[in-house]
Structures are given as C-alpha cells and as structure tokens.
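Okay, got some structures for you below.
Values in this text are rule-based calculations from the coordinates and carry no lab data. All figures in this text were calculated on a predicted structure; none of them were measured in a lab. Cβ atoms are built from the backbone, for glycine too; each structure is taken alone.
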Structure 1
Amino acid sequence: MTAHAPTLNREHIHPGDRICAAVSGGADSVALLLLLRAANALPRNALGVGLSAVHVHHGLRGEEADADLAFVEALCLRLEVPLHVHHASVPERVVRSREMGEPETIEEAARELRYEIFAKLIAEGHADSILTAHTQDDQAETVLMKLLRGAWTEGLSGIHPVVQVQGTGNREQGARDREQGTAKGLIVRPLLHVRRVELEQYLRGHNQPWRTDSSNADQAFTRNRLRHHLLPILREYNPQLDEALANLAELAREDEGRWQSELDRILPQLLLPGKPVRGGGRAVSTAAGDVSVALEIERLRGLDPALRRRVLRSAARSLGARLSFDETSRLLALGGFRSDPTVPARTGSSLQLAAGLRAERSARELRLSVISPVKPPKGT
C-alpha cells in the first residue's frame, strides 16, 4: 500500500447517500473508484454510502472501447461494486444535431450523452449523486481553454466541484426543473484538488492497471493540444500553473455567485415584457415564437458598468441568446453608454445580433426580441 493516498473531498458526500462513480477505465476514474471503496470500508470515519459505478460505451473507438468495457466489468466484479452499463452512439447524435441545426462536436455530443445517462440513473433511483474523476489538471486545461476562447468570468469558473442536475435525462424538462427549483441529484467532483500524477502514483502503489484512451493523444482535439504542447511550455514559466489556474476558477466561481445573487434580486424589477402602449400598460405579442423584453435606459444608467453589462447579457439569455463581448459592447453603444461610430445611439436605431436576437432603441427603452422559427408538425 502507498504511503500517501489522495484525499477525497467529502463535502458533498454524506452517510446514507447512494453514490455512483463514473468509471471509463482511465487512471483518474479507476483511482476514484478505489478511493471511494477504501474510504467506505474504513473502520473509523467511513463514508457510509451505497456505492455503485457506471460505464458509458460511446460507440466510438471500436474494439478499444469494447476492451475498456470488459476491463471495467472485471474491475467492478473484483471490487464487488455494482455496475451500470449504458451503450450510446455519439456518431448518431452528432448527425442528428446537424440535422436539427444545432451541430455538436464529438466531444460535446459525448459529454451530453453521458450527463443524460447520469440524469436517468438519478431519476430511476439508482443514485443520489454521480461522482466524476475530474482532477486539477482537467481544471487547468478547462480554464486555459476558456481563456484562449475569450470566455467571460463565468466561463473562467471552469469545472464546478458540484452541480445540480435534473432527474429526467431530458434537456428541455431539465431546464424547466431548474427554473421551478425542482432539480434533484448532484454531479460531484471530489478530486478537483488532486493532480493526475498523484492518482497514477496511487494506482502503481496498488499494482492496479488502467486503460489508456488512444484518442487522448489525438492532436485534432483542442484539449489534447493544450495538454501535450501548450501547458508543458507554460509550466516552465510557472511550475505551479495548474494550481494557479484552479485558484482562478475558484475566485471566478465566487465572484459569479455574488453577481448572480444581485441579478436575481434586481432583474425582476428591470425586465419589462413586450412594448409600451398608449394610455399605459404593455402589449405582449401572441405570435408563435415571438418573445421580447425591454429595459428602461434611465434605470440602466443608474447601474455601475459591471452590473449594467451583466443585466444586458441576462436579458438576452432570458430570450435564449448569448451575447459575445463585441455584441454586448454594441448593445451598450445603442443605449448610449459607450461610443461606437458604427452604432447610432438614437431613437429608432436597431441592431441585429446573434441567434436571431434584435435590439431596438426607443426614446426610453432598449428592447430585445427574438423570433424563433416555428417548426412544422411531424409528418408535414
């Protein structure tokens, strides 16, 4: 046995919980399963949980993926841990997403399928929480990737230690569950503070092999290029880079949590439905897919710049649109809050933004609207 076993973050693991470890067969997830099983068997301070595992076969990598499944099945049999096996087809999902006009990459499709399966396990009562083996290395890679892509601070928050999920396995229903506060179940990452090398050392100390996913070396994936090329170079400038990026993620999460509390408080007072009508009141369109919100310019003027920017982005998000930095800047210019020679800040001016979002300036308001295309009924 090794002298040092990586420490699990137990903050979101409680006695009596039914927890399910997501096990791919890679070093991180195999270490997670062994650590959970060992902690659950401690004579003192045991976890006291019901432990199971889940493995998702993504329909990729052919015989290699089949061998991963066989490895995980044998591991769980030896450890006497119940295993849930789910088969999915990432290629089919990618094709469907393109047909629906919402294309997903292979990575995105695989992740969405996994989390839908996790949600289904929770809905069917097999688990209260799903534990994944994300490490500090994963966090550093995620934050750096977000930074390079120009993420806002919520993006820099990276991988969250715990997130609440719906128990339906259906994305649309899940969104409704979150809005109504009826979401149930957790995704927990108890190894986010641990380096990948520590987990590999732990496994070697236990003579425990693991599987290596050949796609992790594929330089076609951005994360792999960061992992194998850019991060090693940056670590020459700061050997503690992974910890620094993980700290940045924690600070960003705390900041965003504070801002979100403020937005939850003031948005109901600021967002106005539809258009004002003569004589008072507001008219809301009844056309299918036509939704809009408005913000009074004077009330926006009373906000500090950081809050004003977040209010505009939240207003767009309420209509299903996400504003880029440049689009938010143009919207601020339309309201007269910054200078942009390409955006006239006068009554009657308008902007066409992403995702079908349209912004219009009236004498008193900024109005955001989006007309979603109405899909024809099936069979037509």
Structure 2
Amino acid sequence: MSSVNVLFDYQIFFHQEYGGISRYVVELASHMSKMSDTDVGIYAGRHHNAYLAELSQNVPVRGARVLRRGNKAIEGLQLVSNAVEYFYRASRGKATHLHQTYFYELLRPVTKAARIVTVYDMTHELFPSQFSAPARTSAAKRRSVRQADHVICISESTRQDLISQFDVPASKVTAIPLGLSSTLATLANDSALNEVQIHDRPYLLYVGQRGGYKNFDAMLRAYASRPELCSEVDILCFGGGMLTNYEVALIKQLGIKARKVHQMSADDVTLARAYSQAQFMVYPSLYEGFGFPPLEAMAFGCPVACGNSSSLPEVVGEAAVTFNALDEGDIALAMSALASDATLRDRCRKDGRIRAAEFTWKRTAELTRDVYARTT
C-alpha cells in the first residue's frame, strides 16, 4: 500500500467546541496516526475545540485554542486568517490528501493533492423547514461534493440520500461506519458504574436533541397512551437542554405527571451511568446520518427501541426492537414490550453488546485509509 500524507482543515474546529463532527475527525486522525506509511496532520488555526488537546504527539496540530468573545468582527477576522494560512500551508505542503472537515471552504488550495470530503447527513435537504438557512448549507455541501475527488458518507443510508439528492456518481461515494467514542468504550467495561444511582425509579432513557425530526413529541404521546407504561417507568432525558415551555405544556396536556419526566446534562461518566442503569433506551428519530445514541446504549448493555428508517437499522441490526417512527401506536407497542418483558430485555442486552463491538474507530480509520490509497 502506498504511503499517504493527509491534512485535515480548520473548519469544524473553529465552529465546534464539542460535537460529533469534531469528535469524528479527532478519532480518525488519532487511529490513522498509528498506521505505518500514514502521516496525519491537522491545521486548526485559531480554534475553539476541546478535543484537539487529547491527541498525541503523533498527530501534529498547528494552531491554538482561543476563547470565544462573542464579537463577530473578531471571529470573522480569525476565520479569514485561518483560511489564508491553511491555503498557504496546503498549497505548499507535502500532503497527498486534503480532507475537508466541513463545507464552507473560503479559499481553495492550489495543489495536486487529492481532495476528500465527509458528508455526515442530508438533513438540510430532507428537512429544510427545521433550519434557519438550509439553502446556504446545502449549496456549500453540493459545491464541496462536486469539487472533491472522493466523498465519504458515515452510513449507507446517507450515501444513498446523497447520490439521490445531488445526482452524484455512485462510484464517487463510499460509506464508512463510525465507531464508539474511545472514552465511552473504556467506561463500558467499568464495573463501578452502578455504585452511584442517578435516578430513584426505573426509567426509559432518551439521549440528545429533541426537536423537529428527532420526534420526541411522538414518543411522549406514545408513552401517555399506555397508562401501565407510565406507572412502570419514568422518562429520563439526557442532554438536549432543559425541557422547553412547549414540552412542559405538552406533558401536562397529555396527562403525564410532571415528576415522571426528567432532564439532566452532565459528563461522559454520568452518561455511561445513565445507559448502564436504564431499563431501556428509546430513539424515535425520523432520520439519522448515523445514530450514535443507540450504538452507545448497546455498548453498555442497555436494551434499545428505535425507528426502522434511515441509518438506524445499519447500526442496531437485529439487536434492538424497532418500530415505525411515524406510527405512535407502534412506538408505544415497542416501549411496552421492553418494559414488560424481562426476557426480551436480556436478549437485547446480550445481542446489543455483541453488535456494538463491531463498530470501532480502528475499523473506521482502516476503511478511510483504503479510500485515500485508491484516490489520487
């Protein structure tokens, strides 16, 4: 296999302090740096990202973390400065491959290096009403895909959506699944997770953002439709911000007692405990580019009920209870089955752990390295 020298750009590290995309790039760079005949670097410029500090010296990171000052003029100057410096380094450097981390490239480097871009989902195209400027992001994405020598998608579902929406040749796009966060993978084997209880009643777990296509409203209505479910388990929402006024009003309107629905945000250790201690996890999203929460839940032996569309079947396989996320009765049926059937939960715990073990960042890095090797 020929040697490659890949350089990741600054974009996502400027825009994200924490987040799935910057985590993806850091995990990818970290694992590829361990391969022979592979040199990896990141030009981060003036950035706001917390994950870059985790990288070893095997991954050179050029740039420095700066505080967000909330001054748009200053941040605009920093972004332009990053673009100019990256243009200079990428144009005159030794990289054989340039990997864009997002779609708003201000200056296109002048180089013979192969250009790679990762597309994470097609939400702006499929759910435009749920974004403030979907056309702008979609146009930038389309331009990046057109200019790239090869495109990586994080699931086969996203690959098919990209090919359909942008009329991209199938040969130009490769689906490469993601892996479980290195931090959570380590915690998954921690026998002390249950020593500190995070909730005093049995609960079903919901993780992440709740608005729009995430379909949390439908889960609430499904939950309220089964009185026996309401009496057996609470709902614990992890992350996604405090319950909104709309959500509080909906909970009251549905006749769900306020004490039955809780929200919390905390660190990865607490998230690990939430997965480990939940009776089961529900993920009613209508669309996911990949779907980390079901994968994380399975790794911790937490039974999963999730939608049967987009990328989710690729993640859970036969290890979860799936439902039609557009059918509240079907969601209610899946939740009731897991709440009432201990044998089913045990099977999901066992099968879920086996399934989750298939998704590693080592595998993601190897498959990405293969894409680099065949794209020149």
Structure 3
Amino acid sequence: MKSTGILKRKARNVSVIRPARLDDLTALVSLENRCFVTDRLSQRSFRYLLTKGNAETLVEEASGVLRGYCIVLFNEGTSIARLYSIAVDPEAQGQGVGRALVQAAEHMAIDNDCVHMRLEIRIDNRASIALFKKSGYKQFGSIPDYYEDHMDALRCEKSLAPQLDLDMVRVPFYEQTLDFTCGPAAIMMAMKAFRPDLVLNRKMELRIWRESTTIFMTSGHGGCSPYGMALAAYHRGFDVEVYVNDEGAMFLSTVRDLDKKEVMRLAQEDFLEELQKLPIKFQYGALKVAEIQQKFEEGGIPIVLISSYRIYHEKFPHWVVVTGFDEKYIYVHDPFVDYEFGKTLTESINMPIFKKDFERMARYGKAAQKAVIVLKARSNTSKSSHAKRNPGVKV
C-alpha cells in the first residue's frame, strides 16, 4: 500500500494531518467517546485497524492536541475506498477540520489507485450530510436499521476520477441470501435491468438455483452451471448467449468423489442437450474483457464466472454481473456481501476492478475454466423493456 506522507493545513493554529500511530490509541478512544453515544469503536478495534486491517487512519492535531480522525478501508481486488468513520472533537467543529480530513482521505484513496469513495451516514446527522454534499458526494441508496439504535443510513459516493467517461447501465442490486446462490442472484439482477417490474425475492432465487444447480460441489450444496443459468433466463423470456472455454463439465476438478463427479457430469450434459435444442447462441471459447465490453455496448448484460480468491482469499467459483466500463475499469455488482469482514452493501455495488486484474480473475480452478452468460431483451419484445443507459453510477 502506498504511503500518503504528511499533509499540512494552515489555520489560525498550525494544524497537521498525519497517519495515526499506535501511541495515538488513548487519544483516539477518548475522542471517539466524546463524539459518539452509540456504534463506538473500541481500543481493540482501533489497534486492529492500525496494525492488521486493510485500512489507513489519519488524524488531525493542533498544538499537539488530537482534534479529529478518519478511517479509510480498502477493498482488496477492487478500486473502491470506503470512508469507514470520521470524528471531530465537538470543541473543534466549525473550524474546517472535517473538510480537511475528507480531502486528505480522498488524496490517500487516489494514491492507492481507488476511483470511488463510498460511505454511510446516519439520516439524522445533518452536519455530516451537509459536509459530504458540499464535498461532492451523492446519495445512491439507503440501508434500513443500520446503526445500533436502529437508525437508517444513507449510502453516498464520490467519483475520485471525474474525468472518466463512464458507460453504465442501471442494474438493481440483489444480495444473495445463501452461500451457493451467487449465480441466481446475478441472473436476477440482469433480468430486472430489462424488466423493472420484475419482483426479486428469495423464492425466485431458490427456484433458479434448483433449475441450474450442478448438484454437487466441493462440499455442501451444488454450484450453478452456466448452461443451467442460461436455460433459466431463456425460459423467463430473455435472449441468451453462452461462452465457455472448456468442452468438459464445469467444476469437476474441485470434487474428489468419483460418484459425485459422474452425477455432476450427467447433470451438465442434460443441461447442454436442452440448451442446444433452443435458439440460444452457444460457443466454445473464452471472451476477453474487451469482448465482454463489446457485448455490453451492444445492449447485453454479461454475467461472468470469476475466482473469488483475489477478493476474498477463498478458492470458490463465483458469479458477478457487469454494470459498466470506463477507460481503465470494469464495474460489477457482486451479490456476496462479506459482513464477517466488515463489508457493506455499498462496497458490493458497481465495484470498479482494473481490466487487467479482471482478466486474471475471470477464470476458475487449475484448468482455468471460463464462462460468460450474456442476457438480452427477447428480440420480439417491446424496445421499451430494454435497460436504459445512464451516465454515472446508479442503482
């Protein structure tokens, strides 16, 4: 991670914004307790963030007195920074401390190759809402019952690279509710982009999983075959294209039991036989990121198989839905929200990933199996049902 160095700001009293140190712990906890009644960070949490967390903490001090801090989290594998927490001593409020910390945090995020800063704000915190609005942050959603006292949160975002020309499509976000339903969740998001009146719920998620499961995976419930997912979308009225680079059954290398391998092979063979009888474009061969972008620009919404290792450090197949492109990045909705490691919905929506990194990420297993499903509006349906392109990031 790149070092931001020391940032200075002139005021009536000379103040300095610098990276926090372990010897700031006592002052950080004291400041936290003066600023917040609920959702307080403990000394243990501060220590973890300073020593082990994928985070940077900045503090503002004047005449040796710590008056504010901000914590920025980085999402490995993507180019999103999250402003996790910011606090300004009540006696120092109104003196520009918060604004200076936000600006320093943004510079630090840019130094770490991030193009978006995201955050959550209590809906009753008017001062913070005003601060971030003036700083260029825009609301793009809300999270009910987010804080300890059940207060809702606003989700806000700012592009740190406003010169980028974004090509985005409005894809509503749906979070997978089970460990093994990323495929159905991705298909559901793409379908709703074309049909806004479509109701997404857990019943649909499980139904699509039943229709597309390979029955067995490394353990527990089965993953979803690209063939089964394509059939599920086709039977719901969408045109579908399927691209895979391996003529064999998907995911077999992850299963040791020979009987399970045979069941998976037969299940996918059955999917493939049905798929080939239908007007579904099917092609053996891998799509590069540039070709995925071309499919996107032609009006399709790609769902791509990736290895989760680069994001979650666990080796399992995972499906994401593509929502946009710019010069350097591909943007995806990731249906998995890793709450265990402090992630939020905010970080799973329109995740920017370097194209070169995504090229390496879009494969699974030792055999480097690749799969892309492209959904389009059924050719004989009304054009008005097609997803509308909009500039900027929208959900």
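Please compute FRET efficiency 1/(1 + (r/R0)^6) of positions 14 and 246 (r between Cβ atoms, R0 = 35 Å, to 0.05) for structures 1, 2, 3 and give me the label with the greatest value.
Checked 1, 2, 3; max of FRET efficiency 1/(1 + (r/R0)^6) of positions 14 and 246 (r between Cβ atoms, R0 = 35 Å, to 0.05) sits with 1.
Ranked by mean count of other Cβ atoms within 10 Å over residues 70-77, which of 1, 2, 3 sits at the highest value?
Of structures 1, 2, 3, the maximum of mean count of other Cβ atoms within 10 Å over residues 70-77 occurs in 3.
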